[in-house]
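Where a number appears in this text, it was derived from the coordinates with a stated rule and is not lab data. Nothing here was measured: the structure is a model prediction, and the numbers come from that model. Cβ atoms are built from the backbone, for glycine too; each structure is taken alone.
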Structure P
Amino acid sequence: MKIKSNLRHNISYYKTATAKSSAPDYMTIPAGATLELDDDMWFDAFANVAALLSGVAGGTLEIVAQPVSPLSATDIAKLIEDQVGITVGKKEKAELQTLALKLGVDLSAPVPKTKKKKLDEA
């Protein structure tokens, strides 16, 4: 994934508390620069940093290349349904990921387990 700063000064973001200990403590984006991050590092350490997400929403930061989620298309569909309440049909993974990002779905959240319905025997 690639993220670009539209600011005239460097800006740093601290990793989430749930990030792996091997992740860097913070990420600094130089003024006006585009930073390339490993997709796994993004999802593990920075995808849920509120200040960073508000920067993207406000336009001070711009995601130039979207990260590719390690989740399957089925898992992304489950997260969309669980978090937003929308049931999606069978779609390609890239299309589901784009939809999830537009809907504000947290792709780093745990995937809900599906409950199997038991048939009542009469």
Structure Q
Amino acid sequence: MDLSKLQKGKILGKQKSPAGHVEALVLQTDMGDVGFGATLSQPYQVYLRPVDPSLEDAKVVLGFTRSNGARIRWEKDRLIICYDEAAITTFYNKYDLGGTDRKIVESVEVVLERREKIDQCP
């Protein structure tokens, strides 16, 4: 499974940016009938997408496995992704949303924050 490309699955959380143009989502990806085992664990993704449905710039900014998931929060134009442990396969620390005129509508910095336990994430 390529966690750098958006997968289907269950949305565990979502939040709009303070400026209101971008939405961040935490996704528990659907593995179908593969099942889990010693070498397979539940994959997750965090992705950003425009709130405006006419724009199609969804981007996976974090793909990971071997984790208890992630919690997200916004601090101005920064998306903070909090997690306890993870095998990270994909990470992008920047997301720029361009409008139909190609001008930047919103720019987001993505920051990872690791805690001992997921319950310690704000």
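Assuming 0 is helix-only ellipticity at 222 nm (-39500 (n - 2.57) for each DSSP H run of 4 or more, over all residues; to 500) as calculated from a single structure, say which of P, Q it is. Going through each structure in turn, the value belongs to Q. Comparison across structures P, Q (criterion: relative contact order in percent (Cα under 8 Å, 6 or more apart)) gives the highest value for P. Each of structures P, Q was scored by mean count of other Cβ atoms within 10 Å over residues 44-51; the highest score is held by Q. A value of 1.4 for distance in nm of label points 7 Å out along Cα→Cβ at positions 28 and 68, calculated from one of P, Q, originates in structure Q. Suppose Rg/Rh (Cα atoms, Kirkwood Rh) works out to 1.08; of P, Q, which structure was it derived from? Considering all the candidates, the number was obtained from P.
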